[in-house]
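These are the structures, in structure tokens.
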Structure P
Amino acid sequence: MRIESSFDGVLGIIGAGGLGKEVLCCLGDIIGWNDINSRAIFLVEEGYSMPAEVHGIHVRPFADASKLCTCFIIAIGDAEARDRIRKQLSPDSIFATIIHPDARLTPFTTIGEGSIVLSRTFLSVDVSIGAFSLVNPGTTISHDCSIGDFFTGSPGVNISGNVWVGRHVFMGTNASVRNAIEIADHVIIGMGAVVTRNISQAGTYIGNPAILV
């Protein structure tokens, strides 16, 4: 479910930290700030700090999620945590897709359910982003790229054309990928790393060219 300007439900933003606040601002820019208090609520898991409000939005226990919300967005940077929380919610849950109004997408760009695309991103023609992924500001993904579920792209990531990225891949700030590259599941690419060869093994890669450490 992509959140549009006509959205009139209640969005449960799971996570009230930095990413949660970014999602709140994104939602405000989509639907307008006048109704934001009645259209969003923060949900926090047991054991985490739970203030009464964050930027005027009520914070409630995650256990109350199904009673309070029409749909959900998992606003947590760690992909493993996003996956875990998704499994804790009912299979019938509706997950929102959040795309900031100034993100540039083509008519041939597809974004999976539960994904977050923040401002100043460019996703080119025939780019597919998997479910529950996070695309941070300043990211560019060129033509004919397939990005798997639970992807996390930090600010300033650049992915060239014809790249295939597996599930649960994290790319650090300013990391870049050469064209026609394949990256396996469960890969971490460090800040500023430059991927010039296929990555077929899970693990952490750093440097220019990026190597397994």
Structure Q
Amino acid sequence: MKISVAFTALNEADLIGRTLADAVRELEKQGNPYEVLVVDNASTDSTAAISEDFASSHEHVRVIRHPQNLGYARSNLTAYQNATGDVVAVVDGDGQQTLRDIPAALAKIASGADIVYGWRKVRNDPAMRKVISAGLNISARSMLKWPHHDINCGFRVVTAKVAKSFNTVHKVNYFGPELWVRAVQNGWKVEEIVVEHFERLGGASIHVPWRMPITIKNAYVYLSELQKELTRKI
């Protein structure tokens, strides 16, 4: 079984080199055929240059650059459309997740899951990030009938069938809720695993205090649109 791991990255120059080195080392240890994609969402720092330099000496690593910032969901779509593996894992490129959790996700896939979400049961984030996620999860349970714990975790694994079914996505900085709605529409089996989570050691989150009202409003509009789609078959 070949696995594609795609790191979404925006201005992660402080972390992307280490993230890629750790990823390749871990995937080699696990022993499955693999590829690593970096989806650079028009970073304005040296994220793309560092990634391309790493890829030049690692045959299983590729870099895909967006010409402009297309949002986090579109980065996931780019990963899905370019991955060649039987299983596709999209992971945030900020070093807060580990590929040591891949085998547990693959076990779920092998037992019949189409999608596996990570659950940051022990989370190493600032209070504001935790508040945003808690609000998103509560709203998703209410509005989208989300049955699990962590709909916006930056570690998700899907089968190639799921990945290749996506042609469009909402233009937002979320993707977990839309993936869940697609799962309901298509009857895909969704599982969840507890994943390790680490403190961010560099770079900066897109979530800043002064944007909190805008973030909350945009999230509500997004979930409301998905709520309408939930009962619509595709």
Structure R
Amino acid sequence: MPAAKTKGTTAKSTSKSVYSPHPSIAYAQSVVANMKAKTGRSIEEWIAFVKKEGPATEEEQRAWLKEKHKLGTNYAWWIAMRVHGKGEEDTDPDKYLIAAERYVEEMFAGKKAALRPIYDALLKMGLSLGNDAKACPCQTMVPLFRENVFAQLKPTTNTRLDLGLCLRDAKGKLPARVTATGGLEKGDRITHRIGLSSANEIDDEVKRWFKTAYELCAPKSK
């Protein structure tokens, strides 16, 4: 799936879910809506054209759309995915939320099932930090947003879930268990993590730094 921008209008959903549509959906909706004006064909017209004239596989179709028809990466990915009956969750908030539930179930399946109580407790805590806090699952992690990502929940190993935090503006020395991820140097949103192997490890210190990350990522006044 291509990387998508996350700023702009928030996509709306009619579904009831603890999760929220990922901010990238609004951007993808805008791109698809303007596809005909930008490329000469709507996404439906491109899908029909690729099925009739294009190569067989999704990978070949992406390359063909980019090389022969000079489409950008996002256009090529979305069209090729839709040709194969995939990708509607990238532009449809309700379908995204269905997929989001599946992402989480798959994330904590099998050997990682024991990490689910840690995830559930941290998710509840994160969403309780403020009315603007929202969780938007991806396939391998669950980022939490205000205007931007302030934390993420990731089952990194079979025995450890990492609470990733955006602490780039934190003052003073951080405790030893708040480990730097290298995000500061790489320009990533997530700069630190706290590794947890049991829900019993979610103590006042974890709560304090979770809240700190939320507060540091307050939306900037316009």
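Bear in mind these aren't lab numbers, they're just calculated from the coordinates by the rules spelled out. All values derive from a computational prediction rather than experimental measurement.
Some notes on this structure:
- Among P, Q, R, structure where relative contact order in percent (Cα under 8 Å, 6 or more apart) as derived comes to 25: Q
- Comparison of P, Q, R by Cα Rg over 2.2 N^0.38 Å - largest value held by: R
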